[in-house]
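Presented below are the structures under discussion, each in the form of structure tokens.
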Structure I
Amino acid sequence: MSELINKLLENSKSNKYPFHMPGHKRNVNYINIFKQLEKPYNIDITEIDGFDDMHHPENILKDLMGRISALYHCKRSFMLVNGSTGGILSAITAVTNIGDEILISRNCHKSIYNSIILRNLKPTYVYPQQNLEMGICGHISPESVEEKLKENRNIKAVVIVSPTYEGIVSDIKSIAYICHSYNIPLIVDEAHGAHFMHGTIFPKSAVECNADIVVQSLHKTLPALTQTGLLHVQGNIVNVEKLEEVLALYQTSSPSYVFMASIEICLDFLQSEKGKAYIKNYEKELLLIRERIGTLRNIRLLEKNDQMFEYDNSKIVFGIENQSGKGNEISNYLREKHFLEMEMSTYNYVVAMTSIMDSEEGFYRLYSALVDINETIKINEVIGTNKKYKTMEESNMKPLKQVYTPYEAKIMNHRKVFIENSEGLISGEMAYIYPPGIPLIVYGEKITKEVINLLMKHKDAGFHIRGLEDKSMNYINTLDISKDRKL
């Protein structure tokens, strides 16, 4: 009995330091600042008299959302209590009709693909620039967006993820200008950029760059409870009344007042003198640790390069110099020897997420751990054999042929085949590593040898491939058709 709560309490009392979301980092100072949330049962209510209704705000919640929109200098702002996922589903539904065509960045989060399936949308993909360093996707170029819009005048909306999980930011202002020249709304998944407008060293928020709808996860990089987020609307293209109706469809009919209070307290703190002091100190510590890590000869730290329009320095993304395939082992080593829990590990690199609630001690522990890897570990023996980073052709996603829409492929008859024998067939599943939830292949795409190699490479490296019905990761569902004319 009580297995979950006991495990949570055990973790909270351990010496493990969280370089992962949520952004409050379970920091003891968080409890002192946000003492109103220390006993959540005391304030956990429903829509009783005097406390308004989030889906039909007329009083206290309407005033709160008005304060939020004023803070972000936008037309309207809405609270999200089902995370950014609820916001993404709502945004896409509000600007499309069933069966519409939509342009999305291929490195989008799985929630965007889920929306495409729910709406039976016909996606066109725009691919990111390629980053040669660690097999990381770069930014989406405005030119590539304009090219797709010129080719297909039936596209009704554009969806871009910026920043990416690794902190790479696209030129949203230019992309918005292009979209608006076609009278098309731009939706930006800014889940990982909620902190942009609350500091001095971060890129501009998509809210400031004229995107029509911007979805942010407060809980990822700011001190707010998990599942809390914001959705902002700019301009006149989006029908706000329709958006409000859709938000009520995708979010719970019993929104948590604890979550909404967490949003208010978080934003009030960021505007307070104490909050501003936290931000100033955080930026100082962040720049310092990046400078220190940059001196370690065997550690590859991701920095801004030509494949990025801008970069979010709050993401500390690193791997081993001149080696590939060891991200998972690095993460495990940091956990087991140094009691540091990372946000994500991939085949080539590790992501440490930071926030204003990180302590000087936490930053120092991470730096000390990387000094250990850099200087005292025999990298070839402990972390793995010496290899060069994979080239762009081997590491990054290549455009795949979309034979059927995700909706069509999901509802068609499927048959299982060994992954190794699936080349040339059409995927009936969406395979992805979570986090970050970016698919290696999507429903309806033709399976290539490169995709098979990626799937097997991640499996052999110990990653669990999500989305596959076969949990052993030996089989993949493909479309049960003979040689189709579309092939």
Structure II
Amino acid sequence: MMTLTRREFALSFGCLALRLRSATMPSLEGPWSEPAVVHKVYLSGTQLHWPKPTLDVKQEMAQVDARLSEVERKHRGQVRFVGGELLRTREEIQAWARNLGDVDAVLVTYLSIPSPLGDLLDAVKLPVLVLALPYAGHHWASIAARRKTRGKLDVVASSSYGDLDPYMGIFRTIRHLRKSKVLVVAMRPENLEKLAASFSAQYGTTIKFLTYDDLHQAFRAADRERARKEAQELVQGALRVVEPKPQEIEDAIRYYHGVCEILRREQANAMTVDCFGGLLAKKMPAYPCVAWSKLNDMGLYGVCEADLRSTMTQLLLTSYSGMPGFVSDPVFDTSRNEVIHAHCVSATRMKGIGGPASPYILRNHLETNDGVVMQVLMPAGETITCAEFRDPTTMLVSTAEVTAAEDSDRGCRTKIRTRVKDAEKWLQSYSGGLHRVIFYGDHVAALEKMGRLMGFEVVHEM
């Protein structure tokens, strides 16, 4: 099964948008899909000691600049470098910082001892990646201590410019979160306002609250005939249809079209709705599960239960990896050292947006015996990453091996059985709410780099 590389995923946004766009469908293109803008800057002192007093600083800059141009070409669609100034004094740095403009991060290369790195870190609040080339100086030794007080700081100390590669995707993820817009519909929005504000403050994400009336209006405006036709296509693509009635399937597609129109109108790329609360209060026009599956397949975001933590987790890791997220209710079986991940919403393209789809069965929502969901038979024999923001500055993470796609009449419809490192340890230390988000692939090393550069702590759950 095909998996997109980071570069292929970034480049695929434009062509996917052209194939998928329609009058009522949100475009994959938006400020969240643009390359990151990274300001590169060089530091040196006025009287050099290290690596040698006769260092030709301008020549060193030219050599590094040429290599960074190669990195930029290699990661076309992910990052765009601007700037390239040489700064020597605190005054020069302060003047430079006042005119940075709308950039996502700073890449700083110091060239000598002395170099005013501390002054630069004081002057800018953006994420800063320090490139510490061999023999350029010893400023790398201060990075760990500065990170504890400043945050959003990392260092690459290497002669290989290939070690910058993972950060190009991280830069793009920083921009993705900064430019994304999340729409939330909740029974009690006041309970989420503080959390929304803290995520916005940390990552720049716009979070806007809508109402159930907005969903109803969009649902009523959706074209019935078009929904009927696409409902037939959804049925034809299924392995089988078990419980759902034709009207329920048509309503699920009308809901999807309504959500697409809201996203298009709001210029947003994500939505999360308190579905259980809305259903119990009879405020939902239809079940949202199919809509979320289809949006996640496209590289947009549909998330259950007005869960902002899971939504932000998906924004972070899907934008970096090209893999949709699967919000799960974990089920522990310590006798087998296994955890079953279950939910009634799953993308079909879990191994890569734009890649082949897994087979699905149309079922009803198991916990209510109503509506329609896509039971996805996810791939087995794969490594997955299990992640969740506990809060905006803490990310919980673990890995597991998928042993089977589970099919039973208990729990949510889509289920995978996974073998974990230590189920008992995880069970006894479990925190941060029920949900976890599953992504195919091992993304732990990338998350640790993201945490240092984006300002969150990575906590290993096992």
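Taken together, the values in this text are just the output of simple stated rules run on the coordinates, not laboratory data. Source: prediction; values computed, not measured. Cβ atoms are built from the backbone, for glycine too; each structure is taken alone.
Between structures I, II, the greatest calculated value of mean count of other Cβ atoms within 10 Å over residues 260-267 is seen in I.
Calculating mean projected area of the Cα convex hull in nm², for residues 84-315 alone for structures I, II picks out II as the one with the greatest value. Taking distance in nm of label points 7 Å out along Cα→Cβ at positions 44 and 356 as the measure, the highest value among I, II is held by II.
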